[in-house]
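Structures are listed in the sections that come next.
Every number here is computed from the coordinates shown, using simple stated rules; none is lab data. Because the structure is a prediction, the values reported are computed rather than measured. Cβ atoms are built from the backbone, for glycine too; each structure is taken alone.
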Structure 1
Amino acid sequence: MADVIDELMGIAPGSKLDGLRALRPDVRLATQASEVAIFEGESGLTRTERHAVALHVAELNGDAALAEHHRAKAGDSPRIPVLLAHATMLTMAPDQATPEAIQTLIAAGLAPRDVVMLSQLVAHVNYEARLLAGLRLLEAA
């Protein structure tokens, strides 16, 4: 079963990378299940907010393909600056996360459930960026 990573990498069935990824079908399934849950599941974050955060995290990671994947679906809202600041902190300096950072999100209108979703989204996109980087290295080897 193909997933978003296969799509972004252009992995063809039967290719070298497909064979490597097929060694861990559970990871492929879990990656896609996370993608669907995060971007299509119920949340107090709008889908366009989620994609805007994903776009930002992809850009922080320097992954143009991943950023492009989210660009057309990203939108704006009054909460975007707070969401992006939090995503930047979690991506670039996670050790700086504090209870005050959570309070900033709550003050911006996020429910605790949405704070968890935001953290999961940031973690997921960072994971995707690292997985894509590793697959690109394997492809070049």
Structure 2
Amino acid sequence: KDGSLKATILEVGKTWMRKRQQNLLTEATTTALAATDMRSEKNKAFDLLDALSRSGSLPIACAELHVMVAVTHCFENDLIGTVIEDNANPIEKVEKSCLMLASTIHGVDGEARQLLSNDGERERLTGLFPMLLDN
């Protein structure tokens, strides 16, 4: 009765809003981008990346890649049913799922406690999920 995690598909809207500042002295303007504009802007971004890295021959030493992972935690009952009928704390179930997901993403399988920097939280969660956090 821990519930289950299901993949969630995120879909972006048909129109994106772009906020752009032409130079440091002007105010930022917001414009709507249609599908053709989005394609054009994406191509411009890849062209810039290609030019900056000289078609991949120069390494990009300091860069960040942001990835969004979306999951849906499913319960057998609604919120009140989970709390009253099942006598379960849904937040604890979601915390366990988040720890499992984070340990998989960060490659610390079997050592999920490394992901917790706060000693108080580490002790609290170890009491709740000893099989997940005990080493």
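Structures 1, 2 were compared on relative contact order in percent (Cα under 8 Å, 6 or more apart), and the highest value belongs to 1. Looking across 1, 2, the calculation of helix-only ellipticity at 222 nm (-39500 (n - 2.57) for each DSSP H run of 4 or more, over all residues; to 500) that yields -11000 traces back to 2. Consider the structures 1, 2: one of them gives 15.7 for Kirkwood radius over Cα pairs in Å as calculated from the coordinates. Say which. For Kirkwood radius over Cα pairs in Å, the value 15.7 is produced by structure 1. For the read-out mean count of other Cβ atoms within 10 Å over residues 30-37, a value of 15.4 was computed from one structure; give its label from 1, 2. This figure was derived from 1. Among candidates 1, 2, the computation of percent of Cα pairs over 16 Å apart, for residues 22-77 alone that gave 49 used structure 1. Tell me which of 1, 2 gives 3.6 when you compute distance in nm of label points 7 Å out along Cα→Cβ at positions 14 and 62. Traced to structure 1.
One of 1, 2 was used to calculate log10 I(q)/I(0) by the Debye sum over Cα atoms at q = 0.17, 0.20, 0.22, 0.24 Å⁻¹, for residues 38-117 alone, giving -0.65, -0.89, -1.07, -1.23; which? For log10 I(q)/I(0) by the Debye sum over Cα atoms at q = 0.17, 0.20, 0.22, 0.24 Å⁻¹, for residues 38-117 alone, the value -0.65, -0.89, -1.07, -1.23 is produced by structure 1.
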